[in-house]
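No value in this document is a laboratory result; all are computed from the given coordinates. As the structure is a computational prediction, the values presented were derived from the model and not from experiment. Cβ atoms are built from the backbone, for glycine too; each structure is taken alone.
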Structure I
Amino acid sequence: MMSLFSKKKNKVVVNYIDLDNDGEKIATSGELIGDARTTIEYSTKKQISVLTAQGYKLDSNDFDPKGKTPTFPEDDDHVYVVSFKHNLITVDHEDASLGIKKSDLEKVGTQTIHYDGAATRTPKDSVSHVTFKCSVTYDQVTKKIVDRSDWTPDAQSFIMVATPEVPGYITSQSVVGGDTVTPDDCDRDYIVSYEINHKLSTAD
């Protein structure tokens, strides 16, 4: 038979939650049972260290924020909450360990000038590039890119290219290219056509 003077046993639980994922529970102490007003033999230190290593950052700790452990309650059971957010870092360089590639940080625009019509004398294509760069925000919990900065610069101009002279041929385009482009529309293609120069004078 239970003694009328036996101490009341109460329980507490320490739940660890992810504020960036709708308060999802990511760890728990399980039930901690003890006599009312006695010190709870539990510390959040180890679990906080584990979660920090997984990319979380501590937001608040209502169990032992300053290392001082609370006691079991005298009446109702109690749930303590230790909350975390995702640690976000800014990355502006390739990082294989994070899976961040050069293509995540750069957008390359290409100006291609194709020459046509001068038979075996037709010049090779002229190809030039402009590069836009950005940084990304990386979530250390989900291991994914979650945001991107604005591309810089916001606009660039390709070089203007003088059309190569081909003996015996003419073209109406003496200079091609030089458009100003933005990161959203940064490729330009041109075709320069040569024709036989029928006005060539013949030596007497």
Structure II
Amino acid sequence: GSAASFAVLAGSGVSNAGISYVFGNLAVYPSIAVTGFSVTVGIDGYLNGTQQLGTPTALEAKLNVTNAYNKCMGAPVSVDYSGTDLGGLTLTKGVYKFGGAAALTGILTLKGKGVFIFQIASALTINGGSQIILTRGATAGCIFWQVGSSATLGLNSQFSGIILAYTSISVATGVHVSGSLFAQNGAVTLISDIIHVRPRCMACH
């Protein structure tokens, strides 16, 4: 869809502190608020892409994200992992439900080709130092995190996938994201992070 080229999208604004690198486009709608980015590498936030702030392109991308969010939320569930920490699990393609919040403490391994969908009713927390490891053909662009409220990525964590958050996404210092951060109604906040957009699967589109 039209959001596929975007690394970051937010409803109320995008802010950065420290030296961050965003490889992909950035959109904000309906707000136009972006802070902490410059055109010079190594000063603060560096965007290797275009900004769409309150534009028709930003609106189209946001509508695409909302559509993806709704499709992911409605996908038939494979396994209900409500109340289970994702740390230590090895999962293959499927739809994984969390009736409340979801958390990762440690290492989550996603194995094999195909689409992974995580349906999370409220918040997603990736605790500090946690990692998502992709093996045997799993790709970040085929991993969708449908988050019913907000997502938090902890200090020095390594995250893979597309976050489709209803509200906001907060990223602590030193996080590497292979994928995209989409906060439909709230803000995306970065602190010295690296975000790489990845080629997208067609699921949830």
Structure III
Amino acid sequence: MSDIDSILKKESSKHAQDEEVARILAEFPPDAYSVLALQPGCTPADIKAQYRKKSLLIHPDRTPNPQAPDAFDRLKKAQDTLLDDKRREHLDQAFTDARRLLIRERKWGLSDERLKSAAFLRDWRDKTREVLIETELRKRRIEKARMEEEGRQKRKLEEQVEEKRKKREADKAWEDSRDTRVGNWREYRKTVTKPKKKKKADLLV
């Protein structure tokens, strides 16, 4: 191989690496299928093979592209998602919902040939993205409402505890001042019941 051929091959490889890095970063991260350029229904073996192929292409040690580490990280997360049964089931459900919504919106039959077209596949992924976003927003709204309710319950409990504390302090203060109150009452009674001394002039009358 000549030096020119070697340079051209290297440039071609770098171009392919840069394109793949850009593609991965342009995909919607929660859609692990798109990140790995796979379709729903692929097998675990397909997932592992695709990950190996693409990870070798864009590995940060093999390309100077400064965005390669981020793309490589997304690729790894996508593989982890698809190899996790629970997370993959969640993603598959989003694809199923998106497909059903598109068919309903377009009033197509389940056997419509247009469902196999490249245009529909693009629209399907776009609709899946919408479904995933809406699902995430709904989850966040539910979580926010849950946290707000927990906050209200916590404040209510704190108020109840504070009320009980104040009542205990008031009861204690009342009990502690009992001797003082009794003493004051006795002094008051003595003052009220003490007979008045008659004036000397009155005695001479």
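Some observations on this one:
- Taking Cα Rg over 2.2 N^0.38 Å as the criterion, the largest value within structures I, II, III is that of III.
- Computing mean count of other Cβ atoms within 10 Å over residues 103-110 across structures I, II, III gives 18.4 for structure II.
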